[in-house]
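Enquirer: Have a look at these structures, which come just after this line.
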Structure P
Amino acid sequence: MSDNREPTTWHGTTILMVRKGGKVVIAGDGQVSLGQTVIKNTARKVRPLARGEVIAGFAGATADAFTLFERLEAKLEQYPGQLLRACVELAKDWRTDRYLRRLEAMMLVADKEVSLVLTGTGDVLEPEGGVMGIGSGGNYALAAARALEDVDMDAEALARKAMAIAADICVYTNGNVLVETLESTK
């Protein structure tokens, strides 16, 4: 008798980046699920890096994300004030290093000037329109944020509203939202 069940996988992340009105924010929900069970509601998936000059959020396996945060911090120390270069160097390592290429995560990162999406396939992409979502509910949050872009609200209010919409739709997203903000030059 064969077992046709899918292996248990981790879910539970919605990360959203919004650049609007002189600010850039990254918002993340707090839910972590194992299969159909919520095992944590208050995970911290968004954090400042580089002495507060960069903000980042991750979607994926927690240990993998912490590894990537540490690697990105090291690249930012090696290339201070050069977020794009630090991210390209991290993406090169992520794609070619035998250990790193097994990591299952995506990251949104931003400084005052640049917003980027980083993936394990070597992608370093600047989102169009200054809005990007990743994770289980990322597309829901992204769609909501794009629909709200023309509404009279600042970046943080827009991100919080879009995250609330995603939490109402995606079972792997909760309403416990953490937001990190930077003043922007764009």
Structure Q
Amino acid sequence: MAEDRFPGWHGTTILGVRRGGEVVVAGDGQVSLGQTVIKGTARKVRRLSPGGRDVVVGFAGSTADAFTLLERLEKKLEAAPGQLTRACVELAKDWRTDKYLQKLEAMLIVTDGVTLLVVTGAGDVLEPEHDVAAIGSGGNFALAAARGLMETDLTAEETARKAMAIAADICVYTNGNLTVERIRG
């Protein structure tokens, strides 16, 4: 397990909110090693444009592992243009069955502005309930806050920003330095 090999890496809260015809993915900037903040401005939300079609991805876990997965996802999207779910299922199958990829420790939130998915190394491709998905150390805090805020008239971005601020107030591995990407379907 990662904790056997590495001295307590923690960090990252990624939140996806679908609302009002758009999806917002927000990620905090904190990376911690044990009780020490190593970096406060990491960028864990990226926009990919395979074949000219935008996809937004947020990642939690090992950065090198996440970038390996992002490269693989881009190739899957190029092979299946406009078919986000199919590309994510193909990625999850490879991730689950390939001996090299099995060792990767990361999770992804992926969206094309219509579909919102969580992809894991366990082979999961999940479309979350209630139009909210969250991963990472503070993911449960952000998820709970966002689900509560879904009953308000806030936009997707306002919901994500408020929920992330709540998570940052509770989770010591989450900060308020956000990267936010919006995408319309």
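Enquirer: As an exercise: distance in nm of label points 7 Å out along Cα→Cβ at positions 19 and 163, calculated from one structure in P, Q, equals 2.0. Which structure is it? Don't skip to the answer; put the middle values down first.
Expert: Numbers: P: 2.0; Q: 0.8.
Comparing all candidates, it corresponds to P.
Enquirer: Suppose distance in nm of label points 7 Å out along Cα→Cβ at positions 27 and 59 works out to 1.5; of P, Q, which structure was it derived from? Write down the numbers at each step before the final one.
Expert: Working: P: 1.5; Q: 0.7.
Value 1.5 for distance in nm of label points 7 Å out along Cα→Cβ at positions 27 and 59 corresponds to P out of P, Q.
Enquirer: Name the one structure among P, Q that distance in nm of label points 7 Å out along Cα→Cβ at positions 91 and 123 of 1.9 was derived from. Display every interim value, and only then the final one.
Expert: Numbers: P: 1.0; Q: 1.9.
This figure was derived from Q.
Since every read-out is calculated from the coordinates, none of them should be taken as a lab result. In this text, all values refer to a predicted model and were calculated from it rather than measured experimentally. Cβ atoms are built from the backbone, for glycine too; each structure is taken alone.
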